[in-house]
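In what follows, structures are represented as structure tokens.
Values in this text are rule-based calculations from the coordinates and carry no lab data. This structure is a prediction, so every number in the text was calculated from the model and none was measured. Cβ atoms are built from the backbone, for glycine too; each structure is taken alone.
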Structure 1
Amino acid sequence: MNNEVIQKAKLVKEASVSLQGKTTQQKNQALQAISEQLLIDQAYILSENEKDIQEAKETNISASMLDRLTLNAERIQAMCDQIELVVSLPDPIGEQLEQFKKENGLVISKRRVPLGALGMIYEARPNVTIDAAALSLKTSNAVLLRGSASAKFSNRALVVSIHKALQRVSFPENAVLLIEDTSRESVKELFHLTEYLDLLIPRGGKNLIDLVVNEATVPVIQTGAGNCHVYVDATAQYEMVVPIILNAKAQRPSVCNSIENLLLHQDFFNEYGKEILEALADANVGIYGDEKVCEVFPKAILATEEHYAEEFSDLLISIKVVDTVEEAIAHINQFGTQHSESIISEDATNVERFLNDVDAAVVYHNASTRFTDGFEFGFGAEIGISTQKLHVRGPMGLPALTTTKFYVQGNGQIRE
């Protein structure tokens, strides 16, 4: 048994109980203090992040993964902006969702309450430390963080800042704790802490998410793996196609809402296929394609089913030519991860069919998948993108970190 994991899980559970008495004003004050402290400690945070970057470079990490790991002044300011937005949002705790009165005089209401003690397991991106802390505190949840070894210095520095801020406003420091042991054993220890943790949220690649989902006995929200697609229909306007594809693939290829697959209708491919392939190549995107793609663009590598199923998280893409919107939908439902899928089309019937029949948390028409993000959706931040169908789905903002409780008020009623 890992003493650090057990001890910190116990402290987080205790803190989750004390947080239930915190007012919205007290929680917002704590968040404001964290935002201020991040700027005060910016030089320290960046120096610790540099240690992670140097270690990552020694392992020949890809440029896209290095980008996920990197902090700078602009990204720290973005963290502060996200915290400020969370402060400005309504506090969901205590919100009355419904109320009704029975014939016997009982008044029954349903209200939002915290989930309790959360466990967050995540890879590479240190900004998740701040997202998880901000959303958890606003919803009166305590959170136990377990980041990856690749971001150990950055995560530790951010939690030091969080604790300084919480001390200043007399808020429980144990509401946000970090497991500093980055061994595989420390992750697995979290899987079975049903005595202390109410929920686990994994955020990272497919291997991490599958490991947590398959092995944990603590309830899990499945998040993040993003094998996303853009389907270009026969009626698509060429002027918007290339900008959407390049944004969805090349702006930040390491994130889960970037696309890994491009589906092109045969008619559109006949007219514009070569231009699209050249635009991707000019953006340094490596191309895996079916036989039709390879015939038009000899630099492409023949795609296999493994390529269509892979989350590259890099400047790589698989491309397939299809004959109908139904074929595109079938391909997406076979290889996608129920994350984000987009159609570019001017055919209202095909658009409606795509949006309704594709199995995904978020579907788009004539837009990049890169908007699947809590900040972009107006949630302030996100603790993950849920790709499952129970409890929550899509970007997880404040309401997603709550459950409900029934309150029953009577005046002496007994059941006969």
Structure 2
Amino acid sequence: MPADRKLTSSPENPQPLRTIAGAVRNWVERLGEVWVEAQVIELNRHRNGTGYLTLRDLTEEVSVQASCPVAVLDVAGPLTVDTTVVTRVRPRYWYRSGRLTYELMEIRPSGEGRLLAQLEQLKRMLQAEGLFDPLRKKPLPFLPRRVGLITGAGSAAERDVLENIRRRWPAVVVTVRHTLVQGPQAAAGVIAALADLDAEPEVDVIVIARGGGSLEDLLPFSDEGLVRAVARAETPVVSAIGHEPDQPILDLVADLRASTPTDAAKRVVPDAATELGHLSTVRTRLDRAVERAVTVRTEQLAALRSRPVLRAPTGTLDLHAERLTALRERGLRAVEGRLRTEEIGLHHARQRGRALSPRSTLERGYAILLDADERPVTSTAEVDEGDGLTARLADGSVVVQVVEIEGRTDEFDDAEFEEGRFDE
């Protein structure tokens, strides 16, 4: 059936449902793809790779639900709720279920959304080059000799930075470079002022400050040339644009991002009063620590001094000396006792030896006969009559001559021998 032909029907001659569904599909397909301007009021990304949006008319309370691949959303840039877009829509009618959907084939942000998309593309490119890497960021000095300030002439940002720096640390010197901070020439002016301050060796930190503004007003601080100049600077750079909803790219490449110019002043110089308070606290804690240490050491020294070995250092030596004296006396007594015992034993042995010696026998009246060779005569068979013999007595010797030799008739009795009596 042609799409422009009106269907006829009656209770007696109704049309099949498939005819109506087919006619609706034909009418929708005739519409084809249409460019539509609308506002995004709801946006969800699904895990299956599909994005779901709710679009609303700019003037009327008319809204539709649409879907698109996530890749379409990525190409469009940073879409957020309330963003105005121009999108290529293809209505589609599902024949079997009778459901009408809207598929978005392309999305282009318009107005402020377009600017955000362009900035997002630039941001991704610079990020891929590593300009936002935290390892590239330089630390700020604790107390700079000189602070460089780039800001608009007579601006509230300049006043906030200078007043807070002088209030916190009056001795710090601030070198100010006035430039345009809005408009087409602002980025070039900030780049020139940055190069000028970066070349001064006494400038230890540079602050780029502006007191906020609209997205269009802050576009110079997302300029690619300015971003690359900040990345090349040798001096640490602090970004103090003061605009929270939309973050300029300068905040990402700067060595430190301050939320406001006042916050920047607090970040670049310490507070003298606070530091003096910290110093006083540390000094008090140090004094207490020293006092505690001295007290502990004094108590330890007193405990050591109270010990017997330190109270009377020679006490142990005296004790050992007494023991040594006692041992010496015991040793002497033992030696003396042993000497006496040995002396008595020696005396007894001497007496026994004397009792058994020939001299003792001679003293009892016996004599020892010696032949001419001074050998003892122990038998009558060893001498002849007429031999000269020597009789050794207790008190001398007597020379005798053998006149007669008689044989021994019987044995001497031991008792008689002991008494010195012999048979005649």
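Given that relative contact order in percent (Cα under 8 Å, 6 or more apart), derived from a single structure, equals 8, which label among 1, 2 identifies that structure? Only one of 1, 2 returns 8 for relative contact order in percent (Cα under 8 Å, 6 or more apart), namely 2. Please state which of the structures 1, 2 yields 0.10 when FRET efficiency 1/(1 + (r/R0)^6) of positions 35 and 139 (r between Cβ atoms, R0 = 35 Å, to 0.05) is computed from it. Computed on structure 2. When Cα extents along the principal axes in Å, for residues 187-266 alone is computed for each of 1, 2, the one that comes out at 35, 28, 17 is 2.
When mean count of other Cβ atoms within 10 Å over residues 203-210 is calculated for each of the structures 1, 2, the largest result comes from 2. Here distance in nm of label points 7 Å out along Cα→Cβ at positions 275 and 355 has been calculated and equals 11.4, so which of 1, 2 was it run on? That value comes from structure 2.
Comparing Rg/Rh (Cα atoms, Kirkwood Rh) across 1, 2, which is largest? Walk me through the numbers on the way to the answer.
On the way: 1: 1.02; 2: 1.86.
Comparing 1, 2 by Rg/Rh (Cα atoms, Kirkwood Rh), the maximum is at 2.
In this comparison of 1, 2, the computed figure 15.1 for mean count of other Cβ atoms within 10 Å over residues 235-242 is attributed to 1. To which of 1, 2 does the computed value 5.7 (distance in nm of label points 7 Å out along Cα→Cβ at positions 59 and 107) belong? So the calculation was done on 1. Looking at distance in nm of label points 7 Å out along Cα→Cβ at positions 51 and 123 for structures 1, 2, the greatest value goes to 1.
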